[in-house]
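Novice: Scrolling down, you'll hit the structures one after another.
Every read-out reported here was derived from the displayed coordinates using simple, explicitly stated rules and does not represent laboratory data. If you're wondering where the values come from, they're calculated on a predicted model, not measured in any experiment. Cβ atoms are built from the backbone, for glycine too; each structure is taken alone.
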Structure 1
Amino acid sequence: MAPAKPPMRAPWDDIAPHLTEVSNKTLFGDIWQRPGLTPRDRSLITVASLIAMYRENELPFHLKTALENGVTRDEIIEMITHLAFYSGWPTASTALAVVRRVFGEADQQPAA
C-alpha cells in the first residue's frame with residue numbers, strides 16, 4: 001500500500017512524471033514499507049550504499065530521511081568512518097562534505 005503523500009519530489013518530475021510515480025509507488029510505497037526491516041534499518045543500508053557508490057546526488061535526500069527515521073548524527077559519522085576502510089577514503093571524504101551541508105541546513109530549519 002502506497003503512503004498517503006508522495007515521499008519524494010523528484011527533480012526530474014517535470015520531464016519524467018511516470019518515473020516519479022513508479023518510484024513513489026514501487027520503491028517508497030512497497031519496498032520501503034515491507035515488514036522485514038524497519039525504516040531506520042533501511043535508511044542505514046541505503047545511506048551506506050549511496051556513500052560506497054559515490055551517489056552524491058541522492059545522498060542528501062536519504063540523509064534527511066535517515067535523520068527522520070531515527071538515525072543519529074553520531075551514527076551517520078560513525079558509519080562514514082567505518083566505510084572509509086571498506087569503500088575508500090575518497091568516498092568517506094565526499095560523504096562528509098555532503099553531511100556537513102545537510103546538517104547545516106537542518107540546523108537552519110526552525111524548530112517544529
Structure 2
Amino acid sequence: MNVGLRLNKGRLLSVQQGDEVLAMGYFFIQNNRITYLKGASTVQGRDIGAMYFLMDSVINEFSSTNRVLDFGGSKVSSVAAFYKKLGGLDKTYLSFSKNDLPYLIKKAKGIRDRFKK
C-alpha cells in the first residue's frame with residue numbers, strides 16, 4: 001500500500017464527521033482498473049452508512065472514465081451483499097496449484113492435513 005501511495009497509484013480515502021474517522025478505504029488505481037484492497041468502518045460509521053458513502057464517492061468520481069471498479073469479492077455473505085448493492089457482479093476466479101514435493105514428504109503432508117480438519 002505504501003508503494004502504491006508513493007507511486008501515486010494508491011489512494012487512501014476516509015469519511016469523517018468532524019475529527020472522527022467513520023470509515024476508510026484503500027484503492028489501487030492502475031490502467032483501466034480501480035481495485036479496492038482494504039477498508040474499515042467504525043460502529044457509528046456502519047450505522048450511518050459511511051462505507052456506502054465512500055464507495056459511492058469513488059464510483060461517482062470515476063463514472064465518466066473507462067475504468068472497472070474491482071471490489072475483490074468476499075465469501076462473507078454480508079460483505080458480498082454490500083458489494084451487490086453497489087452493482088457488483090459475481091465472478092468465478094480459478095486457481096491452480098502444483099505440489100512438487102518429494103513422494104514421502106507429500107504423503108506425510110497429506111496425513112497431517114487430514115488431522116488438521
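Novice: From 1, 2, which structure was FRET efficiency 1/(1 + (r/R0)^6) of positions 38 and 54 (r between Cβ atoms, R0 = 25 Å, to 0.05) = 0.45 calculated on?
Specialist: The read-out comes from structure 1.
Novice: Of the structures 1, 2, report the one carrying the highest value of relative contact order in percent (Cα under 8 Å, 6 or more apart).
Specialist: Going through 1, 2 one by one, relative contact order in percent (Cα under 8 Å, 6 or more apart) peaks for structure 1.
Novice: Continuing with this model, one more query. If helix-only ellipticity at 222 nm (-39500 (n - 2.57) for each DSSP H run of 4 or more, over all residues; to 500) is calculated from each of 1, 2, which structure is the one that comes out at -11500?
Specialist: 2
Novice: Next up: If percent of Cα pairs over 24 Å apart is computed to be 44, which of 1, 2 is the source?
Specialist: Computed on structure 2.
Novice: Quick one: mean count of other Cβ atoms within 10 Å over residues 22-29 came out at 15.1 when computed from one of 1, 2, so which one is it?
Specialist: Computed on structure 1.
Novice: Taking distance in nm of label points 7 Å out along Cα→Cβ at positions 30 and 86 as the quantity of interest, name the structure among 1, 2 where it is greatest.
Specialist: Structure 1 gives the largest value of distance in nm of label points 7 Å out along Cα→Cβ at positions 30 and 86 among 1, 2.
Novice: The value 2.6 for distance in nm of label points 7 Å out along Cα→Cβ at positions 14 and 94 was derived from one model only; which of 1, 2 is it?
Specialist: 1
Novice: A follow-up question, please. Given that distance in nm of label points 7 Å out along Cα→Cβ at positions 70 and 102, derived from a single structure, equals 3.9, which label among 1, 2 identifies that structure?
Specialist: So the calculation was done on 2.
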